[in-house]
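Take a look at the structures below.
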Structure P
């Protein structure tokens, strides 16, 4: 088995670009590709690597849906704290992610892309009706500039004017 320092290097590399093959990762780290392959399989089995996702710039498509982030202020349940409430929320198929947060709100809910009316309806009919939910705040994402380390803005090059003597 590869040591922990090398495992962390493998994880950082594939987190940045999961399309790299084990052979490419092995070359980058000067390792044997079979070692990298077996390490990645072990990390997947142990749920250290939980999945692989594609990051899409939806602004470059004809997609008319929006993304939303919803903050929930909740009353924690006796014995289970926030866990049971979070479990109830993440069971909805419209929910992409749920995070326990510090600050004014307790849970942060990331919604799947949908029409604005559907997100509003989801908040009104599903989230706000949960007994433990005190309040919600919905934020619609208007434009992505950077997501998961990937820039969504075009590099427009050097805009300085050429000055000649």
Structure Q
């Protein structure tokens, strides 16, 4: 946990010095509920710009004119740009919603009916169509193990084995 806090402090420092395009994707296997909880953190202005580009429409995530439409745009974009396969079966990301926390947007998803995980494959091109220097950092927690991986554009796939 201290290492994760240190990473965020370092990222904040670098961001102040130079523009830095990063998203953080957390996947946590909740064995008791037989589900995977997914949270995706993206800088608000980056997500607004990529949604504007993708849907050809102005987007205000902080004060949306139509929250249902914005929810639909986020769900569609992330579902198109990120795919998860668990134990060699592609799974569906069920969109829960989003919230703003300071300069970031947290989007929440769930993957139902996952009693155990031996292998998780992720393909992601989140925000690659917005910034060529985009970085996506994955943190996966399963069976009491924490694993992390950083995808630099154009790299788009990672596998975790438990």
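Bear in mind these aren't lab numbers, they're just calculated from the coordinates by the rules spelled out. Computed from a predicted structure; not experimentally measured. Cβ atoms are built from the backbone, for glycine too; each structure is taken alone.
Descriptive notes on the structure:
- P(r) over Cα pairs in 10 Å bins from 0, in percent, for residues 58-113 alone from the coordinates reads 22, 46, 21, 9, 2; which among P, Q: P
- Entry that produces 2.2 once distance in nm of label points 7 Å out along Cα→Cβ at positions 90 and 154 is calculated, selected from P, Q: Q
- Structures P, Q, by relative contact order in percent (Cα under 8 Å, 6 or more apart): label with the highest value: Q
- Winner on mean count of other Cβ atoms within 10 Å over residues 42-49 once structures P, Q are ranked, highest first: Q
- If Rg and Dmax of the Cα atoms in Å is computed and equals 15.6, 44, the structure in P, Q: Q
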